[in-house]
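In what follows, structures are represented as structure tokens.
Values quoted throughout were computed directly from the atomic coordinates according to the rules given, and no laboratory measurement underlies them. Bear in mind that the values here come from a model prediction, so they are computed numbers and not experimental data.
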Structure P
Amino acid sequence: MQAGFLDLNQIPAVEVFPGCRLRTPHGENLMLSYLEMDEGAVIPSHSHPHEQAGILLQGKLDLTIEGEMRTVEPGAMFLIPGGVEHMAVASHGPVVVLDVFSPVREDYAQLVASQSSSK
């Protein structure tokens, strides 16, 4: 992706789980992920080698990191080291989260590329 300003509305959303849409602009070493979750949507428990940091922008989110669950509200930030199990549930209504990954999540980049080429 080119350096400069990005228009979120010009970045195609990809549904990674039912009710979970993300937009993932990235550079060489980091990826932004603008995640929108509908009420009741779930990001199942998983881990990946990438570091992940985030901030909840809108709504309330049940976030579990390494077995500890908290209901977080807008402004809550989190850090997840690579290899740590985590999950998220939008059980209190829709939510918007901004995540940052380093290095770039190749699986997300490939998913976006494959969906873009199929349109």
Structure Q
Amino acid sequence: MITITVHSDENRKSYGFEVSGHAYSGDPGHDLVCAGVSAIAFGSVNAIGQILQLQPGIEQGENGGYLSCVIDQTTLDAELDAKLQIILQTMVTQFYTMVASYGDFIELKYKMI
């Protein structure tokens, strides 16, 4: 199962996420659930870097199955923070859409920071 953990503060603002595990919903290389989660996660990381010009803290597992992205909220002004929230809320909405269809393979949870 893939576990997606969104790191949020007491105001429900998000400043990072972690994706871990494997879906095992298909043969390796043909697992559409895993591919969808990867596309959303890496697309979000790329949007943070390219659109916002931020360099988040990134950790990846050597053999796949793990991605962590953390943004230092103390470096953000109000405008940049608002844009970051749009990117991360879009990501979460996409993950919720996948959970609705593939809940046997994906779980989404929150962790307070």
Structure R
Amino acid sequence: MEKLYTKETLRAMIQPVTDAVYVLNGKWKLAILICLTFENMRFRQLTNEIPQITDRMLSKELKELETNLLIRRTVSPAAPKRFEYSITDHGKSLHNVVIELHKWGLKHREEISQR
């Protein structure tokens, strides 16, 4: 069987993949990104779309996504202050990854359910 990759190529692949998994790590980050792909949302709207998430966890995940430039938080100047979250262009660059994960997830469920 012909080798597709050298050891150096494989090693070079590990760090970027590790970085990506680190940024997207967490049960809720992808769900948040998927929600914000369709529309900008306020905190409470996100909790309504992802009912299993706690306020504390949503707050944590939003901060981490913002730190990694995947989402943006905008504060309205009017009182009371309202915070709205939107996906950034950098976050939108994950679209194809999310589509492929969706396809894989469907196939995986089918594979597991056949056992």
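Here relative contact order in percent (Cα under 8 Å, 6 or more apart) is compared for structures P, Q, R. The highest value is that of Q.
Which structure, out of P, Q, R, was P(r) over Cα pairs in 5 Å bins from 0, in percent calculated from, if the result is 2, 12, 24, 25, 18, 11, 6, 2, 0? Only one of P, Q, R returns 2, 12, 24, 25, 18, 11, 6, 2, 0 for P(r) over Cα pairs in 5 Å bins from 0, in percent, namely Q.
Matching task: -19000 is the computed value of helix-only ellipticity at 222 nm (-39500 (n - 2.57) for each DSSP H run of 4 or more, over all residues; to 500). Pick the structure from P, Q, R. The structure behind it is R.
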